[in-house]
Structure 1
Amino acid sequence: MKREEALGEAPAFLDFQFRLSRAAKVHRPLLIIGERGTGKELAAARAHYLSPRWEAPLVALNCAALNTNLIETELFGHEAGAFTGAGKTKAGRFEKAHRGTLFLDEIGLVPLEVQEKILRVVEYGEYERVGGSTTLEADVRLIGATNADLPELCRQGKFKKDLLDRLSFEALFLPPLRRRREDILPLAQYFAVRMAGELGIPVPPFSAQAREQLLAYPWPGNIRELKNTVERGVYRSEGNEISHWAMDPFLNPFPQEEDSPSPSLAAPGEPDERGFDLEGAREALEKDYIDRALNRTRGSQIQAAALLGVSYDRFRGLLKKHDLKLNNPAEERPE
């Protein structure tokens with residue numbers, strides 16, 4: 001279990017950890033629900049190691065990575081000769097997790113045919129390998145994780161209601177990072193220290209603007225995105241102070257013009273008979289970046305400033321400088 005899984009003092013996170021610790025001790029199925037990057041697999045591991053089964057295997061399967069046939073054989077195993085290429089008997093994940101815990105990540109993507117077989121295991125504790133007739137015992141604690149709305153999938157006929165009823169002894173919701181503002185800077189510092197140690201460089205300090213940017217950004221990718229952003233910033237800093245973060249590694253510094261420039265006029269920054277228009281190029285680039293940042297953040301000035309790596313005050317100054325009009329009302333100043 002990784003150490004960062006336990007880092008956090010936000011009330012929502014501490015409440016989740018408390019409820020997870022309590023549910024871990026009960027031999028019943030458990031659902032962990034949360035957005036991408038919130039640490040569902042780490043939470044499942046914690047539930048296993050806090051359970052009476054902690055000395056037995058913890059076996060995981062990512063259901064999003066396999067098709068129907070592969071998921072079935074991965075879960076239940078197969079007998080020799082069950083299908084072309086099945087040269088010998090293979091144990092499935094249920095068999096490997098005997099007396100331990102089986103973690104099914106992205107459980108909402110399990111095909112209906114396989115859901116029926118999982119339901120039988122949960123209800124009766126038994127199954128057969130693919131191509132076999134011998135009934136095997138499954139003494140397994142099942143933990144599922146998803147970012148999908150499972151009740152809605154049931155209404156759409158994509159998830160079996162009976163299986164959901166069996167799995168939902170307890171459903172725990174992992175809080176997204178935007179609901180854990182108190183944890184953002186400690187987590188960022190932890191990731192920075194670890195990355196600096198890996199690179200063999202001094203741990204770079206964060207400027208006030210860099211800290212403000214971290215706190216203002218909405219973190220749609222949650223802890224995984226924070227980790228990537230901080231590690232990228234540390235490696236680029238080479239040990240020097242970090243004054244801003246590159247939140248979006250795909251922000252193209254060479255945007256394609258929507259319309260080709262008039263043949264009689266030079267593009268911003270290109271030489272014409274008068275030379276280079278440096279000021280015009282700078283203003284055009286500023287306007288383009290501001291417009292794209294506002295589009296990406298759906299008009300949020302606070303989030304757009306964080307995305308561009310500038311303070312809120314400076315961003316407001318740029319809006320005024322370029323006389324840019326917004327489609328939404330002005331936001332309140334961030335705390």
Structure 2
Amino acid sequence: MAHPRWLLPARLLLLGATFLLGGCEATLFAGLNATDPHKGVVQRRDIVFDAAHRLALDVYAPDHAEHAPVVVFFYGGSWVHGERAWYRFVGTTLATHGVVVVIPDYRKVPQVRLDGFMQDAANAVAWAHGHAAQFGGAPDDVFVMGHSAGGQIAALLATDPQWLGAHGMRPGDLAGFIGLAGCYAFVPVTAKDQDMLDAFGATPAEQRRAEPISHLRGAEPPMLLLQGTADHEVDPANAISLDRAMQARHGDVTLKLYPGLGHEAPLFALSRPMHGDAPTLDDVMSFIQAHPWARPVGDRHAAIGSDLPSTPAGVP
């Protein structure tokens with residue numbers, strides 16, 4: 001069967017993904033972004049959401065959107081590298097399916113550790129909540145989503161109330177959490193995981209502050225966990241453990257294991273050339289459509305009021 005001209009170059013790029021992700025990520029993501037859909041998508045880039053730390057974000061919205069669900073997407077990169085422009089394909093793909101997508105940058109190691117990038121992430125979610133209507137989004141239908149290290153960041157927003165609490169929000173205010181090959185259950189961190197040691201600290205007590213599974217208390221938003229079974233970078237046990245812990249608390253959780261797929265596959269499947277490699281897009285959209293957060297604010301807070309910290313963390 002013949003392949004479109006854009007498909008073969010993109011697949012050739014992916015054949016070298018392991019090499020590229022070691023230091024030439026921009027080349028790989030440029031190839032994926034060159035094939036992303038643009039029709040019907042309004043793009044607003046370089047919107048400053050934290051002038052003090054020179055942090056900006058990009059917004060991708062369906063043309064003429066009204067009360068659309070909102071996804072705040074956090075990219076991976078071992079908490080050390082990455083930039084929002086690389087993930088344009090995530091924004092445009094979801095926007096063509098009716099979702100307003102916000103992709104923020106955040107500070108990284110060694111400039112900051114856990115507290116710094118989590119404050120940035122919470123700040124970005126609060127911005128999305130406050131500005132959603134300007135882009136046709138629904139302020140009370142905000143999901144957090146992330147891949148790899150970004151999955152850990154998004155999951156911690158959905159489990160530890162101190163981060164969103166700094167902005168008068170709660171994890172239960174989120175419509176849901178979507179994790180792609182994220183780090184959720186990793187304490188104790190071993191010596192081979194230097195990135196985690198640098199980001200979270202050397203002691204188990206420090207590391208548990210960063211571990212989403214350690215903060216479950218039965219007041220979390222619905223969760224969708226997508227994971228390749230052949231992931232050799234983030235052990236699938238992370239997603240399996242979080243799924244079991246959520247079920248033990250009668251939480252709303254869906255685990256999707258993709259047989260034989262590695263670490264990047266669930267993410268790359270959101271790109272046009274890789275769409276057929278994993279059902280990521282279908283699973284994400286089914287989850288979003290099944291979890292609209294439409295209850296009145298008063299009812300929401302009454303149901304989840306116990307997850308607001310008595311002393312909010314400081315606003316960055």
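Comparing distance in nm of label points 7 Å out along Cα→Cβ at positions 44 and 252 across structures 1, 2, the highest figure comes from 1. Figure out for me which of the structures 1, 2 the number -1.26 belongs to, where log10 I(q)/I(0) by the Debye sum over Cα atoms at q = 0.16 Å⁻¹ was derived from the coordinates. That value comes from structure 1.
Here helix-only ellipticity at 222 nm (-39500 (n - 2.57) for each DSSP H run of 4 or more, over all residues; to 500) was derived from just one of the structures 1, 2, and that gives -13000; the source is 1.
Values quoted throughout were computed directly from the atomic coordinates according to the rules given, and no laboratory measurement underlies them. Being a predicted model, the structure only gives us computed values, none of them experimental. Cβ atoms are built from the backbone, for glycine too; each structure is taken alone.
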